[in-house]
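Undergrad: The data blocks that follow each hold one structure.
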Structure I
Amino acid sequence: MSVEAATLPLVAIVGPTGSGKSELALQLAEQFNGEAINADSMQFYRGMDIGTAKLPPQDRRGIPHHLMDFLGVREDTTVAAFQRMARDAVADIRSRGRLPILVGGSGLYVRAAVDILEFPGTDQHVRAALESELESVGQPALLARLAEVDPISALRINDGKRVVRALEVHALTGRPFSSFMPERQYLTPTVQIGLNGDRAELHQRLAARVHIMVEDGLLAEVQSLIPQGLREGRTAHKALGYQQFLRVIDGTSTLETATEETIVATRQFARRQLTWFRADPRVKWLDWAQPDLGSAAAALVNATWMSQAQGNTDT
């Protein structure tokens, strides 16, 4: 397809874990001379491969994948830092006349990459004090405090890390965290393709995938990451599967219990992902089981691409 690099849209493939996002990204990358940009926050970590369903290099069909494996398990990053890295990757891919394809189910990270969003700064002392308070009084107490200063965020947030962040932002800026999440507006021409399907089938897929992870050595992977600092890292040890299998290593759980707990937690996570992405009316939903999935997704890309090319011609 002969178009200027400036007309290349950003493609974002979103949806719940286990819906086939990675495979669709490969298909579109092959068809449109594209490169993938990872937007799964747990695939940032080196060595966390089995438990995050990270596509092995030999299965990437020669397609470059950006923003994988750049953190050690002791390290952490921020959504604002990811935003800068993702936008740099998009610009680099476009500069070479290739199509950038963002793929992943971490909703806030996806939105940071595609939308015009402002991220307030951070203060390690304020953050540490709030994290200590979270440990001592628990999430419900902090959530109740958040509801007093930012009821919108309090209704949206369901994990301790994000409660701490919302309270930190209010402490530093005097503004509610929700005020930094304005109306949805793409930074650049973008098409978001969402994958969804039968809920019972998704549950079966997720259960099967967890069992395959266990067979492929998830327990050994978790064990190998402990000397690298898995327990000490603020985020990595909380990943699905890793926290459950750390308890097996500690002797407080069994392999069977950890497996079932991981399946349940993964289903709950998929439900939260769907809730997040369904709230965005711009997502174009496709059924992962439809026989023409690849061509249907390609048609959405083509429509956005041609619309942008026509817009450039008209100006």
Structure II
Amino acid sequence: MGLERHWTGYTPLHLVLLPTSWLFRALAATRWAFYRSGILRSHALPVPVIIVGNISVGGSGKTPLTLWLAQQLLDAGWHPGIISRGYGGSATQPQEVRKSDTGDQVGDEPLLMTQRGLCPVWIGRDRVAAGNALLAAHPECDVILSDDGLQHYRLRRDFEIAVVDGVRRFGNGQLLPAGPLREPVTRLRCVDATVVNGGSAEAGEFAMRLHGQQFYNLLNPATLARPTDFAGQTLHAVAGIGHPERFFRHLESLGLTITRHPFPDHHPYRAADLDLPAADAILMTEKDAVKCAAFAHERCWVLRVDAQVDTSLTERILDKINGCQAA
């Protein structure tokens, strides 16, 4: 997985990488300062905007948190819409994500969110254009959730949430390429909320856990299975997510003995990746499943996970966006 193995500490390679990392830090700080001062212009949408992002590369749980927030907003009487860059997809212009799309077209995470069926999902490299297109197509939407986009300062935001991997935290604390950070840890002082996925939340942070104990068959989603249904079977697990070990450890916490097959984040799956004849069952995440559906076989099972988050976060968000609406 390339440089990632060097991001937990320091190796001789950092003698080469640190000067580039310092330059990256200076450029990131300058860009942020330009937007904060108004030298570069941010554009507001006509409804409140909630950003769900992170300061590090790789998966930290942004998409499950975005789906949890969408459900919380729906329960509170709001009508959310979700925008995303559509990373990994071929689309370049704003467009709505349909359940019939493929991950190659719109990206795996937007397709996953659409398949949950909670609210409209639009993608676009320009999040301002994507947000305006969503609102034009769905005028009933009265709040926008941006899945990722903490560094997309062109889009003005009313509430920022930074998601932190509770196990990996910030690695060696260095910015790219010497470390995993897109922005320095001090950036978290400016967000409205920090959500810690797994591990231990510190004072002022909101705790989040990913919960899932039920699998569905990828070919026949109505066919469900519990972990005990796989007792005595030879199990292989594939994961092309930001932190595959989190998925593997979750499976083991369910009492399953697995053979691990980690892939890079947003891995473009092919049928050969699932050609594991010794496996009685192949277990995967929902994010992987949207890219494997076209060539899946009856041994493919998907674990659905949902975020469980400190509900005081909902109260803080509702207080903020209700104030935006009143203004």
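No value in this document is a laboratory result; all are computed from the given coordinates. This structure is a prediction, so every number in the text was calculated from the model and none was measured. Cβ atoms are built from the backbone, for glycine too; each structure is taken alone.
Undergrad: Given a value of 17.0 for mean count of other Cβ atoms within 10 Å over residues 91-98, point me to the structure among I, II it was derived from.
TA: Values: I: 14.4; II: 17.0.
The read-out was computed on structure II.
Undergrad: Identify the structure, out of I, II, from whose coordinates distance in nm of label points 7 Å out along Cα→Cβ at positions 35 and 51 was calculated to give 0.4.
TA: Working: I: 3.0; II: 0.4.
Comparing all candidates, it corresponds to II.
Undergrad: Figure out for me which of the structures I, II the number 16.4 belongs to, where mean count of other Cβ atoms within 10 Å over residues 147-154 was derived from the coordinates. Spell out each step's value before the answer.
TA: On the way: I: 16.4; II: 19.9.
The correct label is I.
Undergrad: With Cα extents along the principal axes in Å, for residues 75-242 alone derived from the coordinates and found to be 45, 42, 36, which of I, II does the value describe?
TA: Label of the source structure: I.
Undergrad: Quick check: -16500 is what I get for helix-only ellipticity at 222 nm (-39500 (n - 2.57) for each DSSP H run of 4 or more, over all residues; to 500), calculated from one of I, II. Which structure matches? Display every interim value, and only then the final one.
TA: Values: I: -16500; II: -9000.
Checking each candidate, the match is I.
Undergrad: Let me ask something else about it. Given structures I, II, which gives the highest value for distance in nm of label points 7 Å out along Cα→Cβ at positions 43 and 283? Please report the intermediate quantities before stating the final value.
TA: On the way: I: 1.6; II: 4.5.
Once distance in nm of label points 7 Å out along Cα→Cβ at positions 43 and 283 is tallied for I, II, the winner is II.
Undergrad: Ranked on relative contact order in percent (Cα under 8 Å, 6 or more apart), which label among I, II comes first with the largest value? Don't skip to the answer; put the middle values down first.
TA: Values: I: 28; II: 20.
Between I, II, the highest calculated value is found for I.
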